[in-house]
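Participant: Below you'll find the structures, each written out as structure tokens.
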Structure P
Amino acid sequence: MASTEIRFRLEKPLDEAALERLARLHSVYGIHRARPSEDLREITVDYDASRLTPDQVEALLRRFGLAAVPEPAAA
């Protein structure tokens, strides 16, 4: 297992319904944890990189109704 973390910037802040959808993301095999930032404008996802790619994680977020774009990697 290759645990990896990726951060996404949300197109709009999370509301109560979006938080519920985010909680259901944990049911996807390969997703370890998804946590919102304090201001609810970002999501950090811990996932198994041997099972999912960053593009697949982004697609999963969109499938769960969470419009997000990956943050550029820190240099």
Structure Q
Amino acid sequence: MTENTVLAEFVEKYIRIENEQKILAEDRKILIADYKEKLDVKAVQAAMRIVKMKSRLDISDEELENMVSALERRVTI
């Protein structure tokens, strides 16, 4: 393969991935709009972020809850 062929292949694949990301982002917007009246979508999204963060931690749910409780007593928003 020549360098130009490799570059063309790379660019083609890169653009395809970018287009797929745009399609997925639009699909996400449509999904949120479809469920906006049925669910508190923002709360569900926040819960999903929390679950993802918790899955990356190497502590028990109880330890995490204790930390959160301690912080909630000290932090005012």
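Participant: Given that helix-only ellipticity at 222 nm (-39500 (n - 2.57) for each DSSP H run of 4 or more, over all residues; to 500), derived from a single structure, equals -28500, which label among P, Q identifies that structure?
Facilitator: Q
Participant: Can you tell which of P, Q yields 21 when percent of Cα pairs over 20 Å apart is derived from it?
Facilitator: Label of the source structure: P.
Participant: If mean count of other Cβ atoms within 10 Å over residues 3-10 comes out at 15.6 when worked out from the coordinates, which of P, Q was used? Walk me through the intermediate numbers first.
Facilitator: Numbers: P: 15.6; Q: 9.8.
The read-out was computed on structure P.
All of the numbers you see were taken from the coordinates with simple rules; none came from a lab. Remember, predicted model here, so these are calculated numbers, not experimental data. Cβ atoms are built from the backbone, for glycine too; each structure is taken alone.
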